[in-house]
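Okay, got some structures for you below.
Bear in mind these aren't lab numbers, they're just calculated from the coordinates by the rules spelled out. Predicted model only: the values in this text are computed from it and were never measured. Cβ atoms are built from the backbone, for glycine too; each structure is taken alone.
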Structure P
Amino acid sequence: MKKSKWNTQDNSDQNGRTAVITGANTGIGFETAAALAERGAHVVLAVRNQGKGHEAAEKIAARSPKAALSVQRLDLGSLDSVRAAAEELRARHDRIDLLVNNAGVMWTPRSTTADGFELQFGTNHLGHFALTGLLLDRVLATRGSRVVTVSSDAHRLGASVNFDDPQSEQKYSRTGAYGQSKLANLLFAYELQRRLAGKSATISLAAHPGGAATELARNSNPFVRVLFDRLIVPLIAQDAASGALPSLRAATDPQATGGEYYGPDGLTGLRGHPTAGRSSKKSHNAADQLRLWTVSQHLTGVVYPV
């Protein structure tokens with residue numbers, strides 16, 4: 001039976017394991033990296049700003065002097081950067097035990113990535129889709145390896161992925177585009193698990209942090225940012241370390257199984273201990289999972305080995 005009140009003390013020994021975490025310089029990603037490093041993993045902080053990545057590594061090393069850390073430049077908004085990062089990671093690591101797709105942007109004004117994708121869909125989903133595909137053979141080489149994709153309960157907002165206008169060119173909503181990108185994260189995680197099931201010891205899981213006090217809302221308009229920072233966060237949010245627990249449980253709990261979705265166990269799903277829950281019905285739509293996979297391969301040019 002799975003333990004209900006799981007916390008960092010339950011994080012299993014990670015000695016000898018290599019973990020690649022996107023967006024590991026701040027917030028949920030930083031706390032995930034720090035906890036895995038404390039347990040002995042070699043943690044790669046895959047970040048857009050290398051200077052901030054090295055600062056984060058120094059902070060983690062101050063908490064865990066024996067931590068094995070490295071910094072990898074990765075801009076998920078550029079497929080060229082994703083390919084370069086994947087090539088460098090492949091050259092340095094014959095195996096990757098954990099890939100945590102954590103980085104993201106939220107509520108941004110409409111803009112595009114270097115490849116012309118809507119920023120939130122392109123960064124949160126397509127960048128991670130490409131990175132995972134380019135690294136998957138290294139993940140598959142390790143028995144017991146995992147891919148953890150960090151979504152959000154914001155995936156419940158709005159309709160399903162708009163396949164007729166995935167880049168929100170006809171109509172754009174900051175919150176709608178964010179919700180679509182987080183739904184895409186889940187459709188991807190579940191389709192990946194379906195492809196891995198019965199063929200590999202690698203599993204794909206998803207997680208969400210609930211309401212966590214991080215810098216994710218920094219791209220919202222000033223009024224919303226003030227409202228978020230001064231009202232919403234103090235009333236309902238938990239700290240980043242608590243918000244990282246669902247990702248950590250998905251990454252390390254020996255009893256976790258492929259296709260599970262971890263989040264806080266509180267009544268609203270915003271706070272509490274990490275537990276396996278149920279995502280929305282639309283996230284389990286097999287036809288949408290397959291369609292998004294096909295569209296993502298076409299847009300990124302990355303074809304998976306599974």
Structure Q
Amino acid sequence: MNLLTLFIFLFILFVIELGYFRIAYKYRIIDHPNQRSSHFKVTIRGGGIIFCIVMLLSPFYIGWQYGYFLSGLLLISLISFTDDIKPISNKVRIGFHLGAVALLFNQLGVYSLSLYWILFAFIFVIGIINAINFMDGINGITGGFGLVTLITFYYINKTIITFTNTNLLILPILAVLVFNFFNFRRKAKCFAGDVGSVSLGFIILFFLLQLIIKTNNFNYLFLLMVYGLDTITTILFRIIRKENIFQAHRSHFYQFWANEKKAPHLMVAALYTIAQCIVNLIVINISALSVVNLILMTIVSVVIFVLIRLMTEGATRIFAVRA
């Protein structure tokens with residue numbers, strides 16, 4: 001992609017985003033603060049719709065070789081955007097997620113694997129998509145994570161091993177940059193919404209799975225490490241407290257800092273982004289680990305993160321059963 005084309009796409013994405021703002025204002029697609037929110041003003045919801053839109057525009061620039069992936073992205077984005085407008089039941093949402101991931105797996109050739117690996121892959125991918133969605137709670141965190149992850153994919157694709165179309169990687173990077181212009185600020189103009197966080201998760205997993213399939217290197221799972229540690233430990237603590245892990249909450253580590261400690265949202269988002277960037281640099285520069293060593297490193301990372309949370313949040317907050 002040359003510089004002129006890059007600026008043309010940036011301009012188109014800004015126009016699309018601003019056009020969406022007008023539609024959202026007209027039809028009241030907005031986020032009202034509630035007791036579980038980390039924000040305090042009415043804000044446009046669904047600004048992350050450009051993540052899906054830019055990928056759906058990609059065939060006009062790079063061709064139609066990713067039809068199944070794009071069909072899955074459209075399917076999961078439609079149900080997520082509908083959920084942003086009017087709440088959808090979990091059963092319906094999961095049904096659409098299964099259909100979207102089924103299309104994604106067809107694109108990646110996953111169905112050549114054994115049945116138990118296919119079942120595991122469905123659980124893993126849908127779980128990660130929803131984890132990324134749940135982590136979208138403060139200004140800048142989704143955009144920061146998305147940008148550093150996609151740029152890491154671009155670097156790997158350009159300098160280490162080619163695993164996907166380079167221009168297909170550039171397009172979501174541009175979309176995240178435009179979204180960050182409106183979201184990575186103290187008073188955000190828009191939130192990603194489910195359509196943004198879910199579609200971004202779907203896009204990231206597409207590239208991640210392409211990379212793992214190409215290299216057979218499961219180290220690259222650590223490109224999700226910071227989000228993964230927050231999500232895994234939060235689920236563990238909620239299970240210990242006998243809470244419904246599928247209900248909305250403010251129990252994530254980043255929410256503790258943003259809500260209880262009143263740390264600036266952008267500072268928390270920046271720290272998460274920097275932490276993931278450091279992890280990514282390590283992942284890029286280490287040799288592939290065996291499955292056993294990968295599991296051991298994951299366990300050690302979880303234990304260390306649990307200890308950090310215990311020292312900062314305190315055992316009472318983490319383990320006390322709440323009414």
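Taking 25, 23, 20 as the value of semi-axes √(5λ) of the Cα gyration tensor in Å derived from one of the structures shown (P, Q), identify that structure.
Values: P: 25, 23, 20; Q: 28, 26, 20.
Here the read-out was taken from P.
Please state which of the structures P, Q yields 0.6 when distance in nm of label points 7 Å out along Cα→Cβ at positions 146 and 274 is computed from it.
It traces back to P.
From which structure (P, Q) was Cα extents along the principal axes in Å, for residues 130-289 alone calculated, if the value obtained is 49, 39, 27? Present the calculation step by step, with values, prior to reporting the outcome.
Details: P: 49, 39, 27; Q: 43, 36, 25.
Computed on structure P.
Which structure, out of P, Q, was relative contact order in percent (Cα under 8 Å, 6 or more apart) derived from, given a value of 19?
Details: P: 19; Q: 23.
This figure was derived from P.
From P, Q, which structure was helix-only ellipticity at 222 nm (-39500 (n - 2.57) for each DSSP H run of 4 or more, over all residues; to 500) = -22500 calculated on?
On the way: P: -11500; Q: -22500.
Considering all the candidates, the number was obtained from Q.
Of the structures labelled P, Q, one was used to calculate FRET efficiency 1/(1 + (r/R0)^6) of positions 186 and 202 (r between Cβ atoms, R0 = 30 Å, to 0.05), giving 0.95. Name it. The partial results should precede the final answer.
Values: P: 0.95; Q: 0.55.
Here the read-out was taken from P.
Which one of P, Q has FRET efficiency 1/(1 + (r/R0)^6) of positions 50 and 178 (r between Cβ atoms, R0 = 25 Å, to 0.05), as calculated from the coordinates, equal to 1.00? Display every interim value, and only then the final one.
Working: P: 0.45; Q: 1.00.
It was calculated from structure Q.
Have a look at P, Q and say which one yields 16.9 for mean count of other Cβ atoms within 10 Å over residues 66-73, as calculated. The partial results should precede the final answer.
Working: P: 16.9; Q: 19.5.
Matching structure: P.
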